[in-house]
Structure P
Amino acid sequence: MALDVFHQVLTRLHELAGGNPRQMVSIVDVLRQQKLFGSAEMILGKLQTEGWVADASKKDHVYVTTWGIEEVRRVSAPAPAAAVPAAAAPVGAKPAEPKNAVALRGSAAKARELATVLEELATGAGGTGAQRKAKAKKALALVSAAVEEAFE
């Protein structure tokens, strides 16, 4: 399966970080190596929006988040063998999506929001320690509630 530009950059960042979410990697160097420097803002914006990377304290450096690591594993995993022979599958058939897929996608969006809140709080923003803890717990509760609703 051919990877899109975003996944290529994410995979390279992951390789340079050695799979460690605590290892800073220079996004500028990776984009230059991939000859994509002119699209740096768009690519970085997409990676951050998806929650795959987070800004590091050093300029032009990022951390690959645990979601980014999971995404790299997902796209680099070999495709599972189909249980139905290719001849028996109808032409153009798509795999069945669970009934709660929309709700689960909403839960994933809330989880990305939680990650953003935690990243902001990690910088010391958000008031006192108790206020920061309350904000993080509130965001976590929203994610938990969204997952519970998805399975009701």
Structure Q
Amino acid sequence: MARFVYRLQKVYEMRERKKKEQEQRVQEAQAAVRAAEARLQANLQEQAGVIEQMRLSPPMMLEMGDRFLQRLREKYVELRQEKEVALQKLKEEEDLLKIRHKELEALEKHKERCIEEWKEEEKAIEMKMLDEIGSQRYFRNQQEEREEARLAGEEE
């Protein structure tokens, strides 16, 4: 019995590879979002630290503290924008992953259908072969019976 050969195996492997690469890009985008969130939290903690230091510092240092706090708040706005960009990139990568998954799933279904068709063809070939063997046996048995009948008729 021959083994099944999927004629689109190269395409299947290519789509599988693309899906894995896309999964990797999604993981990288998720890591970028986590890093942006960590930078935001660090900025907030730094702002809280500056505010605490300003409470304890002499009045002459308050103006410098205010300027530094203003820069931290501006940096916070930039970091939020970076996070939004990272979230948008993550969404795009996840959408691409869904597309890659659907493409691969469609090919998997096609492959399963091809395997089923191949099994049916193999079964039909096997049945044809068994029918042929049965026909040959029947023909041989008929010939042997005629030969025996002829020999029995000659003996009488």
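Just so it is clear, none of the values below were taken in a lab; they were calculated from the coordinates. Since the model is a prediction, treat every value here as computed from it, not as a measurement. Cβ atoms are built from the backbone, for glycine too; each structure is taken alone.
When helix-only ellipticity at 222 nm (-39500 (n - 2.57) for each DSSP H run of 4 or more, over all residues; to 500) is computed for each of P, Q, the one that comes out at -18000 is P.
Here relative contact order in percent (Cα under 8 Å, 6 or more apart) was calculated and came to 38; which of the structures P, Q was it taken from? Each step should come with its number before you reach the end.
Details: P: 20; Q: 38.
Here the read-out was taken from Q.
Upon calculation of Cα extents along the principal axes in Å from the atomic coordinates, which of the structures P, Q produces 61, 46, 25? Structure of origin is P.
Here FRET efficiency 1/(1 + (r/R0)^6) of positions 46 and 78 (r between Cβ atoms, R0 = 25 Å, to 0.05) is compared for structures P, Q. The highest value is that of Q.
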